[in-house]
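In structure tokens below, several structures.
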Structure I
Amino acid sequence: MKNTAVEGLSFVVVCLIMLSGCREEPLSGPTAISTPHSFQSEEEAFEHYLKAAEGGHAKAQYIIAYRYYTGDGVEQDYKQALKWFRKAAEQGVAAAQYNLGAMYANGEGVEQDQKQALEWFRKAAEQGDAEAQINLAYMYDGGVGTEQDRLQAVKWFRKAAEQGNAEAQTNLGTMYASGEGVKQDNQQALEWFHKAVEQGNADAQFSLGLMYFNGNGVKQDPEQAVKWFRKAAEQGDADSQYNLGVMYEDGEGIEQSHKQALEWFRKAARQGHEIAIQTLNDFGESL
């Protein structure tokens, strides 16, 4: 989710579902069982976990599911992964609920079903799983598997943000900046962006750059805008690379340099940034 860019060179505000594949969860606590390091081979470990899973051990069911999902020690089989994630999820394993949601969202081993994805993400989110909370927020924000509900999006981004998740902090800041699902508040936006940039989040760095460029909630400061665009640009953020190019070309917040501007336009263009590509064409320059 991003705000708009430097004046006269707009970026579309987008909020996309960013559903990753299944994730691994380390075993811990009283339900942990012996790890593969206790076995002579991966095959022996798999058989051990399978026996435990068939006996109803939830964490073992999760391990078997993840191995089928990744093909670790067994032939990859999404349908078997789905089966065992479901068994663990029905026993309340939050990571299994998340992964089951991801498989429904991505149509892996099952027909794609965003409503089912939403419900399994919700179950994991209600147990405090930050990644599930983020995906649930994205789905409410985009109206995927449910009616669009920005209030719910803010709610779930906030829950993940309060757990220290930088992606959620950035999105919550963006919603405060735009006034979507919450009363517009630049100070709150800045607060959440700063939390995220402390963790090196490039999208938050980009957003802070915009806040300083436009003077939203802070005194307008092109030098600070350059600072934050540069940080994000150096992480490979194409929008920031383009904006930094604009700042160099216009000499705002930094000494004017057409050469540096072209360098940053090229970095953005090589990532497929359409406006950067067009800008280079307008200058008669190649990638």
Structure II
Amino acid sequence: MKENRKTNNLKLSLLQDLINFGILDIDSVLDTLMSKKIDTILKIHPYAITPPATQNGRCQTCYKDEKGKRKNIKAQSKEELLDKLIPIYFANTYIDKLTFYGLYEEWLAYKATVTNSSNTIKRHRQHYRKYFEPSVLHDMKIKKIDELILEQECNRIVREFNLPRKEWCNVKTILNGMYTYAVRKKYIAENPMDKIQIYVKYRQVVKKTGKTETYNTEELEKFAERQGVRTKSTHKMRKTYASNLNANGVPLDCIREMLGHSNLSTTLEYIYNPLTKKETYDLITKAL
């Protein structure tokens, strides 16, 4: 028993060295493995693979489930159909042990190699910790998560966190990325996220308007009165803005562009001395 354990540990150590030193390419091995599995299926599959009967039809064949019941399976092409048969014929493999969290980590490691934005990876980690780590999905085996469980959890997250539609779309990016990756790696045949629907109501976000983002004349006048400041027209705010820019050395042509003027002469009519008497005197003294 101990001898077998030593042999297995030695093999694992050797395999890790082959990967670390670039001698063994995992992706290449997986591709070869998938190719061998497809060859095996073509040899042992007892049912005919029927090509599409019409231009928009689909390839189809049959298989027997765990209870021995015969079921139909369809796909757009023969290649896609064979991909769907792989998890049916090859049970107790890596995918049978793969958890939701394990798939997330594998996908995120891949994502980090194809994006230039470290902030994207950081944001995905923050969203996962907040929304999915406390979820029942976190420790579940991928093969145990069906569309109903996934849809139930998606709706729960939107409801319990009171998410607006935009925030949910950001969170859903993780699920879409994970399951698309799983399909491309042939861990699963179909992406369940394609059929997920949100039935709960999103939190309504008040749209930004002039009323929410700006102060009107009456509001400014009331504010000025509370502060004990004599009320001036709101247009004088533009003049104050232009005058302060000029007093701080911003070029006149730049101020003209910022105010949207076509002629510099118009801009000059907006510029006054915005400084107090003391500030003006100190500035003159410093210049002399």
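No value in this document is a laboratory result; all are computed from the given coordinates. Computed from a predicted structure; not experimentally measured. Cβ atoms are built from the backbone, for glycine too; each structure is taken alone.
Sorting I, II by distance in nm of label points 7 Å out along Cα→Cβ at positions 57 and 233 from high to low puts II first, with the largest value. Given a value of 20, 47, 27, 6, 0 for P(r) over Cα pairs in 10 Å bins from 0, in percent, for residues 169-264 alone, calculated from one of I, II, which structure does it belong to? Comparing all candidates, it corresponds to I.
Looking just at mean projected area of the Cα convex hull in nm², which of the labels I, II belongs to the structure with the highest value? Biggest value here belongs to II. If mean count of other Cβ atoms within 10 Å over residues 81-88 comes out at 19.4 when worked out from the coordinates, which of I, II was used? Source structure for this number: II.
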